[in-house]
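Asker: Please go over the structures that come below.
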Structure 1
Amino acid sequence: MDLAWKSTVIAPHDSVETALRVLDAGGLRIAMVIDGNGCLAGLVTDGDIRRALLRRIDFSTPVSEVMNPRPIVARVGANRDSLRSLMEQHSLLHVPLVDEHGRLAGLETLRELLQGERRDNLVFIMAGGLGTRLRPLTDDCPKPMLPVGGKPILESILDSFVEAGFNRFCFSVHYKPERIRKHFGDGSRWGVTINYVEEETPLGTGGALGLLKEPGDLPVLMMNGDVLTRLDFGALLDFHRVQDSELTLSVREYDMQVPFGVVEGEGSSVTGITEKPVHRFFVNAGVYVVSPKVIALVHPPRRLDMPDLVQTLIDDGYRVSMFPIHEYWLDVGRMEDFERAQGSTGA
């Protein structure tokens, strides 16, 4: 959010003509009306002005007579996902941001949310799995190319990164790689760059990192090609930087309920009983941030799974952090997960 919104601020006694000049000059196509205390009193859009003209309201009329006095607002500091959801729900192009006292503090636009901050970190997507648990669907189609919501899973993943401002991608392929290469090409259709590394034999979820010849100086964001999520990738990268980690893995809370009463005891004495307790765990969500230093430690053609890489880093004294996901997340690894994805709005 920049400060251009300040040029859209007017007072309730300002004229409709003044509001019209603000709309035409600012490029944001909106005027925000504040009272003497700095509180948001109303909102004027292009549509409000046009409706006023249809009612033949004089241009000298105070803008307070044509503004929307009860606009939809959000609290300053609201996260990008909630703001975007609010705009989509109400078909809005703008949402004023106010503090706890109702004072105007900013303006968020749908255009800014969709464009996102440009990030030059490489995004490495593991798209070479055989998808054996999804047969027969994967007999002739690589798992990341299975359709969900009318397009391949991998395309949904790519779209989410593009919306978040990422522009450099590398796909690791192995099973039926020509299907993936043909569909995505060099990425120009999305305005990004896509390169490929091919695993001659499956290298595991971590081994393919060693195929990256020039990952660059920035941390690499790595993701399994069968995960659908609305995770804030920018927040994940920011967390990784603040934690000063060599590897950050995203985690998801997983509940497991014991279907019986669990008895606690000492010898033959019962000290307690808990009926159907729920145990909570953090499970690996398949999205990682990896420093170039870690990538340099991986040497193909050695097979290496991410849990083994993580444990090795911990044993060797590297800092490994975990980032909890509260957003939508689904691992499309089993048939029931694929069927769930078809009815989900999260993709």
Structure 2
Amino acid sequence: MPLHVEPARSATPAHGGCDRRAASHGIVIGVLNNMPDAALEATEGQFAALLDAAGGSQPVRLRFSCLPGVPRGPAARERIERTYWSLEELLRQAPDALIVTGTEPRAAALSDEPYWAQFVEVLHWAEAHTVSSIWSCLAAHAAVEVLDGVRRQRLGQKRFGVFEHSVLAGHPLVRGVSAPLRMPHSRWNELPVAQLRAAGYAILSCSPESGADLFVKQRRSLHLFFQGHPEYERTTLFKEYRRDVGRFLSGEQSGYPPLPCRYFSAEAAAALREFQDRALSQRTPELLTDFPSAAAAGAHSSWRPAALTMYRNWLSLLANAKAAAGTVVRAQV
């Protein structure tokens, strides 16, 4: 299989330093998986599956890491210590590109999050040492605030579901992507489109309903920002919805979560609305055992073809840049 996930035990070569012979075979991508403990392993699988399918015959070497400042429970810490690269070692061996996920916010301001200083350090490192980097959801919000002072704004209701976007024709990263581009979103905050454009960001996919979806900025390195989630699998939104229903039933959140839009079949949506009526009149944590899990069969992954195309375009950009750099090195020898 072209994609290879490199475990932490292979992070340090026997003679020290970067194993450049191994790194030369394929694109090396570091994934900083900062998702909450419950989604940690699922997120690994989402990105690995997407990059594997998008890579085709192009070898991709994947190294998982995370920001040490993200709070973790014992089980997640054990998994990270056993299978993840330390952030220090990942950056020392300089992957060709980074993917940085978001996490659930704990503070009102991003700059007050416990991992903020580490995030800023990683962003500046990516700017100086990678061909390109991808910043997902909350990580996109944080990166834009650091780079250009554009701060996210709180939404009145969670932006949740599959939204349709127009596409900026002609840009190589969306080559082969047709409008409307369907993409899942799951967030409580928004980066204003007008402020992004004023700060020099190119909006590659956008919607009046969901705002900016994919936007980019070329600095010393090419930064890609996703407010949506092309990596999501077919049932990811379903699982998030069930989680939020559980939080409502247990009293962790005050309002019943909105049904994700343009995602479920009519039959599945009807079953979930019927359960909502029960939950509003019988609000107890035990009711979650009756949640209509069969509705997952009515969830659609209409975004997958576009997600594969965009990531394939990104991998081609990385491969071309790596080949060009190798040509320069050989010419100098």
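Asker: One of 1, 2 was used to compute Rg and Dmax of the Cα atoms in Å, and the result was 20.4, 75. Which label is that?
Answerer: 2
Asker: When mean count of other Cβ atoms within 10 Å over residues 46-53 is computed for each of 1, 2, which one produces 15.2?
Answerer: 1
Asker: For distance in nm of label points 7 Å out along Cα→Cβ at positions 70 and 198, the calculated result is 6.3, so let me know which of 1, 2 that is. Show your work: numbers first, answer last.
Answerer: Values: 1: 6.3; 2: 3.2.
Source structure for this number: 1.
Asker: When you work out mean count of other Cβ atoms within 10 Å over residues 102-109 for each of the structures 1, 2, which one comes out largest? Walk me through the numbers before you get to the answer.
Answerer: Numbers: 1: 19.2; 2: 13.8.
Across 1, 2, mean count of other Cβ atoms within 10 Å over residues 102-109 peaks for 1.
Asker: Comparing 1, 2, where is mean projected area of the Cα convex hull in nm², for residues 86-165 alone highest?
Answerer: When mean projected area of the Cα convex hull in nm², for residues 86-165 alone is calculated for 1, 2, structure 1 comes out on top.
Asker: Now for a different question. Matching task: -7500 is the computed value of helix-only ellipticity at 222 nm (-39500 (n - 2.57) for each DSSP H run of 4 or more, over all residues; to 500). Pick the structure from 1, 2.
Answerer: On the way: 1: -7500; 2: -12000.
So the calculation was done on 1.
Since every read-out is calculated from the coordinates, none of them should be taken as a lab result. These numbers come from a predicted model, not from an experiment. Cβ atoms are built from the backbone, for glycine too; each structure is taken alone.
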